[in-house]
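Please go over the structures that come below.
Computed from the coordinates by the stated procedures, all read-outs in this text should not be read as laboratory data. All figures in this text were calculated on a predicted structure; none of them were measured in a lab. Cβ atoms are built from the backbone, for glycine too; each structure is taken alone.
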Structure P
Amino acid sequence: MTPQFSVLTYNIHKGFSMGNRQFVLHRMREALPRTGADVVFLQEALGQHDSHAARVLEWPAYPQFEFLADTVWPHHAYGRNALYDHGHHGNAILSRYPFVEWENISVSPYPFAASRSLLHGVIEVPPSRQRVHVVCVHFGFFGAERRPQIRRLCARIEAHVPHDEPLVVAGDFNDWSGRAERDFNAALGLREAFRTLHGRHARSWPAMAPLLPLDRIYCRGVAPVAAERLGLAPWHTLSDHTPLQAWFRL
């Protein structure tokens, strides 16, 4: 049987519901394992926040990505991309499979812009220990930010991902115009899972009534076999984004 694996991408909004009305990280930890995802791409995961820790009831004693990984995803990587007085947040990848290596790469184009990075890891998928490259991204709000960030991502993939090794790139692209897709297709030959299977991108923001397709799951060297937006309970009451999940055949 040909091996399959699933990935899920989720902007967790630092563990708060839309508008920061409620701290919902514990509910996220209950919901995420039920998806059965093998690899989870997280954006806006807090590694540390002293102010929240002092005032929020049930604040975890360790970083949010470790709290969510729990015993389900024993392997994880975290890339800090925003540092401030009270702490820091960034991207994280949780995996059932071991990492061979990983690296966090800054893609902030300007010193005055919000800090951004891409987290690039390599995992080994059983039973053949197939190497799969996984890249978690969170790009800027404005086109002037995203364009150089996309170029950096393309350059990273060209330089560090062999064409005969599978690749999945997922995260919050903030790209409602579709510019990222055009650039990826032209430069790298990536396919977006939802567009390949359903003919359009999944609308993922805002979670209560999704209008904009901000989140994406791109792939190369694997075949997408299913893709789903997790828009029903409890997801629409958690983060301001809805998670996206896709299944791939190696």
Structure Q
Amino acid sequence: MTVFTDYARYYNLLYKDKDYAGETDFVLGILRKHGQAASVLDLGCGTGRHAVEMARRGIEATGVDMSETMLVMGKEALDALAPTEFSVPLPDLRRGDARTARLGGTFDAVVSLFHVMSYQNTEEDALSVMKTAKTHLKPGGLFLFDFWYGPGVLTEPPTERHKVMEDGDTLVCRHAKPIHRINDNIVDVHYTIELTNKTTGAKSELRELHAMRYWFMPELHYLVRQAGFTLVAEGGWLNDHAPDSETWNAWMAASRL
């Protein structure tokens, strides 16, 4: 089943507790430590919430995502903001595939966050995303991405999880059932989402499959070199310590040669 179709309509509700502001501060800290970040391209931007946080911090942000539903939601959220509160234009959200998008411009930095790289199930797809990033970077610009980290996934294998979130209209209950394809380094996450209209009590259900690739440092190091980058830094998510067997999420930053 196609990823982020009906599911996308409830994305912001399911992740309303995600610390986008804190994550953006962390990412910008790395980018500024190793280069410039006055303009940033977000590959796989979803509804644009990282891009909005960048704009709040004076960064000119552009987002690309292949989900039309996500982009519509993001643009609706942008329309509700007051541009006068920002020192830069509101983010420009565009439709495109992170593997093939070509915008015709360059940026100080490119990011790909919230495990977009783990949605790339093959080395070829991951390399294509890296080449997209390189194409849109100024010389010496940085590409930062996060991903599921293999040693952590193998040490603490994924388990079934249940999450409940709600707003004034809808109660959303999401059940995630992982199927581990260990020989492919992929976890198939089967989502079942039960929706309850809080006014009428009407219930509905939708299902999606998200195939998530976990990566190991040596293979990413190789792909980074193949794409024309040099490794700058890496660590566990939201810290700069070397990832270990208890790290599920990691990040990597590379500079365009």
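Structure summary
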quantity: Per Kirkwood radius over Cα pairs in Å, the highest-valued of structures P, Q; calculated: Q
quantity: Structure with the greatest value (metric FRET efficiency 1/(1 + (r/R0)^6) of positions 83 and 179 (r between Cβ atoms, R0 = 25 Å, to 0.05), set P, Q); calculated: P
quantity: Entry that produces 1.9 once distance in nm of label points 7 Å out along Cα→Cβ at positions 147 and 195 is calculated, selected from P, Q; calculated: P
quantity: Identity of the structure behind 168 (criterion: volume of the Cα convex hull per residue in Å³, for residues 67-162 alone, calculated), options P, Q; calculated: Q
